1. Hey, mean count of other Cβ atoms within 10 Å over residues 160-167 derived from one of 1, 2 reads 18.9; which structure?
2. For which of the structures 1, 2 does the calculation of relative contact order in percent (Cα under 8 Å, 6 or more apart) return 26?
Structure 1
């Protein structure tokens, strides 16, 4: 079925774009007006979708039948008071494209990839820490290849699930291949987080799944050390368990 470039169905959130690309969707497919998906996302101010498309290889300088690039489309749409899309973020979108466009290919790809990773990490970590296992599973169907996406602190969704003691979130993430060895900028793994917060069941689950109880942070602290230092919730039971399995 033909879809016009100004059709609302052209506006896809990042998760749907990621899912489509992972299943072989052609990032440079064109509409009747010779617009790419990036043109459509830019026209509607969809920052997350644009990030996913750029990471997927979308060409920033692609031109439609009218000669417009995606950033041209975004600039035009942002100034059209009659066509304001809800939740549009043209300012950040235009800034992203203008930042990446003049970069060398590898540099631009790395910048776009990191920006996209931060977006994915935010989505996954929020669902994980709140214990929204069903939503987390849905997101991972789209972002599964980025299950270990890191935030500014280097933490992943597995860290967030451990921080909140969310067992179902932990199980969903582990089932999708989350890395038990992923460490924050200071070297803390999800096991460190669970132990630090005194969550015994989460600690047991991580250890039984293969977490390294001997792993230490950059400050040479083990998970058991953090349990004793912070003394949260079931910290004594956590420390005793970790000592027993060490």
Structure 2
């Protein structure tokens, strides 16, 4: 990304990653949004479509655009109530002025994921707004299989931990629960097996109950229930496992 930006003299940079197809007016709205001097980075939302025409593929697409799977990231919920434009902690991809990229020293090349969150955090630290504009939208194709979903979220969690090692103040409250999922599951299952009691069994059953409730809600929206249950568990546990691997200095996962 840095090499590409350095090779152009464009005043405004508009990013878009793979797995996405922009709406026809994506560039128009992106450039307009960053014309406001108070805005450092502007981005839009996703309409998530399945990566495969299978029950698992459809369930994954619904899971990653559901609050229990997305953590409430606003760019994944364009249909939620709210203003057309609002300040947020981050946006996917993003548009920004070249001068900001120069001032921030570009994207952090030590990160293989979460570079956009890190860039947006540093922009906000400069007193600039990161803005979600609902008129900026793209279609996003979700991962097609559970194994691909695991690799994606394991990688996301790993590089989130590496980013937070740079500056722990960059953590957002919605990232705390998924980080605790794996420790909670291991602890409560161990307690229920070693010291079975109504309390320890109830604690061990709490997280599966949350998954069941989420899968039931997704099934009401057309997802295959077991596939939705599995996808939710993979999103949570994969992210959490990657996070703790990164926090304790493990080797980066393969893409």
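1. Derived from 2, not from the others.
2. 2
Bear in mind that the values in this text are calculations on the coordinates, not laboratory data. If you're wondering where the values come from, they're calculated on a predicted model, not measured in any experiment. Cβ atoms are built from the backbone, for glycine too; each structure is taken alone.
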